[in-house]
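Undergrad: Take a look at these structures.
Read-outs throughout are calculated quantities, based only on the coordinates presented, and are distinct from any laboratory measurement. In this text, all values refer to a predicted model and were calculated from it rather than measured experimentally. Cβ atoms are built from the backbone, for glycine too; each structure is taken alone.
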Structure P
Amino acid sequence: MNTLHPQLLISAYCQGVFPMAHEDGEIYWYDPDPRAILPLEHFHISRSLQRTLKKRPFIIKKNTAFRAVMEACAESMPGREKTWINEDILNAYSELHQLGFAHSVEVWQEDQLVGGLYGVGIRGLFAGESMFSRKTNASKVALVHLVQHLIDQNFQLLDIQFMTEHLSKFGAVEIPASEYKQRLLLALQVSATFDD
């Protein structure tokens, strides 16, 4: 039985806590210290990615294939044989999506889903959960579109949870959990909606 009901998830995110499934199938709750965020005002796009964006090799959509994006993020790949996205997580976030709290950015090439990301939006907070790429730069393009969309929609905080070398190149930083909680409180006071 899935205990990750929407009210619990929303309450957890509002307190800076999020779930991940372990290999044993159990759900564990995380509140990292330090916490990684991607400051929207300091987002960095490399020159090579700028050149890719100018060519417009992909079609970008939002919230048209949410579960397919999650399933792609859950697939094993070289260097990541196990994933923290299990069936309970898939079902819980699909329900959050239906309620308007979880969102996807999708990267398409013709009719093929080749990249994307998903996360949770609550007022001025967007918590990025996972991303995937089946074509070079597809997930990077999704991230660029997400950041611009969050800025346009008045989001204040892009939480990426854990630092990665990949995201550090975009300007991601680690901050103490106490500072994250202060930023979270401020973000939750701001009215922002993901949908246009």
Structure Q
Amino acid sequence: MKKKGCLIAVVAVVLIGIFSIVVWYIKTGNKIVRLDEGVAESWAQVENVYQRRADLIPNLVATVKGYAEHEKTALTDVVEARAKASSVNVNPEKLDSRSLQQFEEAQGNLSSALSRLLVVVERYPDLKANQNFSELQAQLEGTENRISVERRKFNEVAREYNTYIRQFPASIVANSRGFEKKAYFEAQAGSEKAPEVQF
């Protein structure tokens, strides 16, 4: 009788242990899914603000075109850079450093083309005084600030996700379910050096 009671106790302890492991596995997996969805949501917000910038560009180009018709190169560069930036799509499920680098490169080229266009605009005081242009430029500046904020938020959410899936014992669940580390936005090469300004 004692043996039977002991056997029941051992079986109960084993079943409780197995049940505890299964519950832990499910809870940990659900937390990883929640964090992964947070990364995807944050990425969607990054794309949203970049899309806002892309949507402002046709109006900006049309406004500049009316004043600076012979500045076709700058206008063409902006339109082409916008098309390239819009064509680079990143799957939030596969946010690796290579795909994020391609995205950043395309967006960087667009930023560069916009900067060159705004330098050209300096030669046209009538254009700078145009209210429509001023409003578009202010919206563009606001959008650039939003891009910076959303990139920072994305990096924070990605860091939380990456940290969690790499910590033991959550790493066991992450590896068994195929969750991979997400890439971060990084400063562009050379941005740590202040630009030289010469007068």
Structure R
Amino acid sequence: MLIAIEGIDGSGKTTVAEFLKNRLIEIGYEVILLKEPTDSPWGRKIKESYSSRLSPEEELELFLKDREYDAKENIIPALEKGMVVIMDRYYYSTIAYQGALGFDTEELRDRNEKIAPKPDLLIVLDLPPEKALKRVKKRGEPNEFEKSEYLRKVREIFLSIPEAVVVDADRETEEVKKEVLEKVIEVLERNEKHREK
């Protein structure tokens, strides 16, 4: 099973993804947690560019190359072994963040789905940008990806994705974790029943 955890910066993706991995392992699943961008040469270039932005076109090409690498080297092999793969950010981030820069969201989806498998479950942690930025400021200075108006557009795109299961992240972390775990277990059990048939 492939699970994507998405949302704007500061919405709690990494915290929720780590919790989910640990809980599923406790329950008895084999789990791998992957984070994008990766540490591939393309992923490293993206991370280095956070302080001084590349052109949107260059950035998009790097994201696509990095994701293609991640799919081939990590995601597909883990799924073939029957593992649960949790993505801390996935191609929906490219759709939302690059879409907010003016790229066509359908074209972005199309290009990504040619190189990366579709997830069985997409969870979007939803948080108003003002609150997200407060959280981000606690971690240090917000980067270019984290400006309020831009994040508003990004959030709108995330919320418009038809298959997204939206979880209100503007609550106590424990409540958010509990809801996400319930939704994941529901899909895992449904998949297992389906396989038994």
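Undergrad: -28000 is what came out when helix-only ellipticity at 222 nm (-39500 (n - 2.57) for each DSSP H run of 4 or more, over all residues; to 500) was calculated for one structure; which of P, Q, R is it?
TA: Here the read-out was taken from Q.
Undergrad: A value of 13.9 was computed for mean count of other Cβ atoms within 10 Å over residues 3-10; which of P, Q, R is the source structure?
TA: Structure P accounts for this read-out.
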